[in-house]
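Okay, got some structures for you below.
All of the numbers you see were taken from the coordinates with simple rules; none came from a lab. Computed from a predicted model, the values in this text were never measured in an experiment. Cβ atoms are built from the backbone, for glycine too; each structure is taken alone.
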Structure I
Amino acid sequence: MLRATPTAPYSASPAPSDHADGPIGPNAVIQVAHVLRDRLGAEVAERLLHDATGLTLDTLPHDMVPASMARALMLQVVAAFGEARASTLLREAGTRTGDYLLANRIPPLARRVLPFLPRRLALAVLLRAMRAHAWTFAGSGRFTAWRDPAGVVLGIAQCPLCDGVHASRARCDFFAATFERLVRVLVDVRWHVHEERCAAQGGTQCRFRLVGS
């Protein structure tokens, strides 16, 4: 039987903000469920999924879902397996979400051409596409991107996966891996994405830095 760790690093607030239950793309649930199934077996995946969302592997959503559903599932993964293992699982779910976006939201011509463009131009095109389709991964959060003296930063204000959550560490492994997959496939395979600030640690924005840019 799965047991929660006695000192889980994240906890949920009983009174999240008004945007906490806005819609988010179903991959935030689908890909987590699939990773749990593939890495831990269908029985474990079914139990965690149902306890957190009321869904089963046979009733996974195809349309936008409430952000609270995805948030509850990710918190359930952390509580069941602890911080380090959950990070690995959620990062894989984010990578798979990146693959979904590559296959379904980035035009085929762009997928073929971007890797051959100068990095700065390729990144500008990618970020424009990410802004246009931010609803598919950021839901009700506000996605932005900018350059500062240290490089390129991606941000999600009012992050739907962090709303009402308090953490001792940056906890958006899912988003960091999604962004990293897109950047490494379309711009430069040597780049990584590191979350340098998380709304779950306080503040209003999660910030992700492109390392190696």
Structure II
Amino acid sequence: MLAFIDPIEKIIRKRRSIRKYKSEVPSQGWIEAIISCAAMAPSPSNSQPVRFYRILSDEVRDKLHEVMTERRRELLEILDQKGGAKKTRNLINAYFRYSEFMFDAPVILAVGTVMGHETFSGKLREAGILPPETIRGETDLDISIGLALQSLMLKSEAIGLGTCILTGPLAFLPEVEKVLGIEGVRVKCFITVGFPDESPDPVERKRLSEIYIEIA
């Protein structure tokens, strides 16, 4: 281990997922600053496939919540018809509750990747060299979005903003792009942004020996 913690590592170690925010809305300049940092993240062949959509309309927020609520009801009905376990019912309700806080966040961003984006493996599939079921291209896009979000979160932490990534809501929003009026982009997650109104304790992390393996 390094004998000292540099400024970047301090930011990384200090960052927490924030689910409770103050009512104050970050300025447009601050939002543009964190997204500008996200845009600096690397991507395959500098393709920059990640897109950010800020949800400003209360009407759209309400519609998202309405669709999520209806979808939860449908999922629970399907579960009952199949004689599903109580554990699954509790899981559906828990993930719905964990997702609802985003509607109280000062800023909600829907984050996605451009559909039809050409990747190296995709071109090899089209050439008949790789089998059609190869999914490497989507993996490239997922890595790109992860890198962009990491840059956004660390910049947010550095300037005093909190963030939280949510993928759970998408289980209740099968046509999220339609609700948001987005075309040509597949939404992969939401991220909330705002001034933190909580200070979560650090969560336990796996030891280095559990995640770092050397192949001799």
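Observations, loosely collected:
- Ranking I, II by mean count of other Cβ atoms within 10 Å over residues 67-74, the structure that comes out highest: I
- Per distance in nm of label points 7 Å out along Cα→Cβ at positions 139 and 179, the highest-valued of structures I, II: II
- Comparison of I, II - label where distance in nm of label points 7 Å out along Cα→Cβ at positions 27 and 187 is highest: II
- Which of I, II yields 25 [relative contact order in percent (Cα under 8 Å, 6 or more apart), calculated]: I
- Each of I, II could give semi-axes √(5λ) of the Cα gyration tensor in Å, but the derived value 28, 19, 16 comes from I.
- Structures I, II, by FRET efficiency 1/(1 + (r/R0)^6) of positions 83 and 123 (r between Cβ atoms, R0 = 25 Å, to 0.05): label with the highest value: I
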